[in-house]
Structure P
Amino acid sequence: MKTLLIQLPIPRLNSGLKTGNVPLGGACLKLAIPKPYDEQVEIVPESIGSYLGDFALIELILYKRPDIVCFTLFCWNVKRSIYIAEKLKKHNIRIGFGGPEACPDNRLVLDSCADFVVFGEGESFFKKIICPQVFTKEDKDNCFIFKNLSSPYVQGMLEPHIQDSILVETQRGCPYSCGYCYYNKSRSKVCVRPAPRVYEAVEYAISEKISEVYFLDPSLNTRPDLEGFLKDLSLINKDKKTGFHSEIRAESITPKLGDLFFESNFKSFEIGLQSVNSSALSIMKRPTDLSKFIKGVNILKKRGISPCVDLITGLPGDDPLGIKKSIDFILENNLEEDVQFFPLSVIPGTDFRLNHQKLGLKFNPEPPYNIISSPGFSEEDILKSFEYAEQMLGISFFPMPEIELSHKSESGKDIKVKLGSFDYISKLIIFEKRDLSEIGKISEKMASPYQIIFGKKIKDKDYILKTIEILSLKNPFIPFEVVFIEPEFKPCKKEILSRTRLERPHFLDGDLRFLYPDQGNRAVLFTIATSENYFDFRGEMEREVFIWKRNVLPEIEYLESMDDYDGILLDSNFSELEIEKWQDEIADKADDLLHITFSDLKHQKRWIKLAMADTYNMFFYDSVF
């Protein structure tokens with residue numbers, strides 16, 4: 001049987017971003033299949049699966065003619081995965097679901113079209129259905145399989161250069177039982193991978209000049225041979241050209257461990273604090289000694305290792321005063337440099353989901369299951385907690401998407417991207433009316449996400465509405481941006497949304513409600529680019545960009561003064577040398593300026609490499625034409 005493994009990305013409003021959508025779970029499944037049976041198992045590559053629209057992805061899967069398609073489900077992709085699976089099911093393809101969303105208490109998954117749903121680790125089950133003739137007694141123990149698996153990167157199954165990073169599991173399971181988390185749901189005991197298996201992945205990263213290795217352990221400190229493991233890492237990574245990152249409990253960090261982390265070249269740790277409220281900590285079953293927490297964090301900071309501290313708002317047992325104390329604790333201990341602030345997600349498979357009625361948790365039943373209210377928080381309190389955190393910490397936890405409005409290419413046509421063997425449309429350029437039948441064919445080749453760019457000659461509102469309806473009907477889970485270049489009137493936003501055929505509610509509706517609490521559609525972004533009119537287009541999911549057409553490039557002082565606009569689109573006819581010189585001078589200051597974008601695609605590509613390479617996938621942009 002030919003089997004296809006696929007993992008879909010977190011929805012994004014910008015094309016070409018690094019998605020973090022590494023199909024590691026699928027790669028581990030394929031690794032469990034011995035030769036020659038593994039030849040019939042294919043992973044949809046990150047470089048393709050992360051950037052295809054709905055219709056194009058379904059067509060690609062059908063083109064490959066699989067007998068079975070298995071999806072790795074997360075809260076951000078579960079509904080889209082089910083939608084695509086339903087379309088495939090009509091072609092007599094068997095469907096398998098696994099991943100964190102595959103839980104005994106998740107009716108969304110259990111009541112779907114799946115032929116089988118795997119709870120927890122999947123290698124043993126997968127081997128049994130793919131090659132039962134070589135399934136042994138040892139294969140029943142998933143820990144046995146995990147311990148003996150090689151690295152999928154070493155085997156050439158994944159694409160490390162897309163993220164300039166590789167993901168490595170050194171252990172599975174978690175000894176802690178935090179109420180909001182499902183790390184420990186699949187096994188009662190931690191399964192530790194032998195150190196040599198981990199080292200081969202690290203050695204691969206170093207040989208490939210990969211700058212980052214992320215150890216996926218829920219808490220690296222629970223590895224029993226940690227000190228010896230770190231000593232070996234420091235020898236393997238003696239040139240310190242590859243940095244390590246992981247998660248850890250700060251209370252476990254001693255000066256000796258701190259030294260070993262430094263010598264190995266650890267760059268950062270994600271550290272879960274969640275709250276300083278003792279009642280909240282007790283209910284979530286996460287006892288924390290705050291004095292030891294600070295000692296551990298300071299040990300890291302003294303060695304130049306960045307602690308990224310997590311806080312959660314909406315926890316049972318917590319309240320607005322508790323959130324204030326948690327944020328004040330961060331400030332008092334100089335930890336504000338790198339903080340993550342999340343709303344509680346009442347996730348299937350967790351203790352909080354099981355006991356949500358007893359705990360008085362009201363949450364959105366749709367992914368990402370964000371908390372709405374609790375005994376200690378009203379809905380308004382939760383929204384205000386984000387305002388307070390952003391104000392006190394000087395951070396925007398939900399920033400607006402980047403402005404990227406390039407639309408002029410050498411071909412003078414739509415902006416396309418080659419993904420695998422086929423071309424897809426990333427930016428649909430409509431400066432002259434195009435037949436709606438052509439739009440219908442184009443809708444089957446859209447990338448994810450995409451832009452529709454209307455020129456100033458397009459004034460027919462009904463044409464605009466029909467175009468958007470056609471595109472979204474074929475791609476009901478794909479976010480998109482509607483761009484109007486030099487319009488004579490404000491876009492008919494409400495009418496456009498009424499004709500948009502996106503599935504509701506969309507994941508972004510829940511994920512971005514803290515940025516825009518009043519709007520019910522956050523998967524469509526509206527942008528006006530203008531050089532003469534000022535529309536004050538500054539509402540929810542709206543932005544206005546100034547088109548620069550002058551015969552000199554703007555000075556920094558001018559860019560700093562443009563408070564009325566969200567960005568600037570450089571559309572003047574300058575020589576390559578002039579543009580490149582200006583970009584070189586401005587690039588290192590870009591983070592402190594309004595969004596800068598270029599009409600010419602080649603100028604935009606260079607700008608992204610200079611100023612935004614950390615957030616954009618250059619492999620994607622190198623394929624754009």
Structure Q
Amino acid sequence: MNNINTEKLKAIAMELRYYSLVSTTEAGSGHPTSCLSIADIMAVLMFNGDFKYFIDNPNHPNNDRLIFSKGHAAPLFYSLWALAGGIKRDELLTLRKFNSILEGHPTPLFPYTDVATGSLGQGLSAGVGMALNAKYLDNLPYNTYVLLGDGELTEGSNWEAAALASHYKLNNLTAIVDINKLEQTEPTMYEWDLGSYINKFEAFGWRTIILDEGHNLIKILEAFEQRKKIMAEDERPIAIIAKTIKGKGVSFIEDKINWHGKVLTKEELSKALEEIGMIRKPTEIIYEITKPEDLTPLPLNNVDISTIEVIKYNKGDIIATRKAYGNSLVRLGKQYSNLIVMDGGTQNSTFAETFQKAFPERFFPMYIAEQNMVSTALSLSKRGKIPFISTFAVFFTRAFDQIRMSEYSNGNIKFVGSHSGVSIGEDGSSQMALEDIAMFRTLFNSVVLYPSDAVATDKLVEEAAKHKGNVFIRTTRKDAPVIYDSDEKFIIGGSKIVKESVYDLITIVGAGVTLHEAIKAYNELIKENIFIRIVDLYSIKPLDIKTLTKCIRETKGLLIVEDHYPEGGIAEAVRSAIDNAKTRIYSLAVNKMPRSGKPDELLDYEEISYKAIISKIKEAINL
């Protein structure tokens with residue numbers, strides 16, 4: 001039945017408890033009780049042959065994946081890999097120190113961490129991405145295990161993930177749910193009522209395994225044997241619902257409130273080590289993890305890049321940037337076999353459906369569950385894929401925590417938000433993204449792009465695919481004329497001077513719909529011999545400081561016009577980058593509560609239309 005006897009498993013669990021206690025006391029902070037509750041189950045998972053891994057090659061494509069969604073149990077996570085020989089045991093004593101790779105919650109600084117965790121409710125979605133990759137993209141037999149805490153199961157994102165895992169028949173995904181009944185300050189909603197958790201998972205289409213004695217090694221072994229049998233006969237994902245005791249093994253902290261983020265004093269530690277039977281430091285025995293087959297991913301497709309056609313748009317053609325985005329995906333899908341597209345149930349509006357029709361095997365409907373879509377895409381990016389994920393830009397706001405966490409995992413996600421700004425028109429304020437630029441600008445090392453026509457969109461989507469890191473592309477619902485030649489080049493961090501002369505009085509800076517309003521204003525003002533310069537600031541982060549500085553030097557100021565709230569928008573980005581009190585920077589942005597109406601009516605109402613630009617220019621040059 002088992003590859004290793006229960007006495008050895010008991011010794012491993014004891015050692016995991018030892019290092020979880022010692023490392024947190026040494027650090028002076030941490031969550032030892034959350035580690036103790038799950039030590040027995042993790043010992044069986046990793047060291048009884050179920051978990052397969054090349055310890056010397058964390059990036060091997062056929063390694064099983066282990067995600068600690070309850071990231072506060074990081075000391076246990078690190079201890080598991082130390083016992084397997086991934087790091088030296090003494091390194092565990094550097095937990096939470098400034099120069100250590102063992103951070104308070106797992107991040108990719110530690111090479112055995114796939115995705116950063118700690119903000120609860122995201123690990124299962126990440127597991128869905130790993131399992132999707134194995135089953136539908138790489139065609140590999142590896143399994144994904146996600147450790148969940150009971151407290152975090154009140155987060156709705158878990159149930160988004162649970163529903164999708166069932167829909168895609170991910171029987172290569174196993175959730176291990178640690179039901180220790182205690183949150184940080186009080187008991188959980190359902191405490192030790194295992195039936196409530198079982199009913200929920202089964203309602204979402206999962207198979208469940210009841211482990212009502214989560215510290216009984218024989219019972220734990222039986223649960224994992226049951227898991228293998230279910231996996232062989234059923235396509236549904238599996239949840240092991242385990243009743244455990246928080247702080248197990250140390251009597252004076254077992255099942256006690258207010259010990260969640262509290263460590264033992266040195267005196268308490270001595271007493272605790274005596275209780276678990278380890279008053280001496282363990283030996284340096286390396287416990288081997290079973291190795292998987294040395295398999296490599298099955299290539300998705302092979303395309304002769306020389307046969308790929310460049311999309312040709314003609315100046316004056318009328319096409320929305322959201323539609324150009326869909327066209328670009330198809331072109332790039334032929335070039336990048338690892339390009340994956342996901343959409344939150346809006347693919348006929350974002351035009352991601354264009355890719356869906358061309359490459360159905362690489363398109364994953366994610367339905368109306370943006371939080372899950374982001375974390376699933378994160379895991380796909382960690383498995384070498386280039387995920388483009390799209391929805392209305394406004395709906396990314398509800399997934400900001402997942403977006404934020406992706407940066408700590410070194411994510412490589414391409415976010416594409418359509419229907420931005422008041423220019424979407426009649427749909428009204430609930431559908432208008434007016435905070436999205438600000439949101440994505442705040443992310444560390446993010447790129448924010450805002451193309452104004454089909455050519456710029458096509459080129460910037462390709463630049464996003466090439467770029468390593470998170471990119472946000474803002475597309476527009478409204479049709480717009482093509483203003484660039486098809487061979488025009490666009491780079492991240494660049495801009496385009498669209499109109500220029502030696503007589504220019506003011507530089508208008510726009511992007512997206514406001515660039516076209518600026519061109520309309522130019523055509524009217526030129527009739528009065530008022531010359532203005534126009535800059536297409538398509539790269540909002542990073543900014544083209546060189547071009548902006550040149551325009552400041554050669555004209556009397558900048559007028560920045562944006563279909564976005566002023567807070568965190570383009571004008572604020574420029575002001576913070578220029579940082580020159582003597583520079584005259586004017587701003588037109590969305591400053592009124594938006595409402596339904598025709599796009600042009602709303603641009604006039606918010607005073608960001610060509611009429612408002614003309615008025616502001618005349619006011620500025622007469623100062």
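What follows is calculated from the coordinates using simple rules that are stated; it is not laboratory data. Just so it is clear, the structure is predicted and the values come from calculations on it, not from any experiment. Cβ atoms are built from the backbone, for glycine too; each structure is taken alone.
A value of 0.05 was computed for FRET efficiency 1/(1 + (r/R0)^6) of positions 267 and 331 (r between Cβ atoms, R0 = 41 Å, to 0.05); which of P, Q is the source structure? Can you show the working numbers first?
On the way: P: 0.95; Q: 0.05.
Source structure for this number: Q.
Please compute distance in nm of label points 7 Å out along Cα→Cβ at positions 35 and 131 for structures P, Q and give me the label with the greatest value. Present the calculation step by step, with values, prior to reporting the outcome.
On the way: P: 1.0; Q: 2.8.
By distance in nm of label points 7 Å out along Cα→Cβ at positions 35 and 131, the leading structure of P, Q is Q.
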Point to revise | Entry that produces 91, 52, 41 once Cα extents along the principal axes in Å is calculated, selected from P, Q | key: Q
Point to revise | Ranking P, Q by distance in nm of label points 7 Å out along Cα→Cβ at positions 67 and 555, the structure that comes out highest | key: P
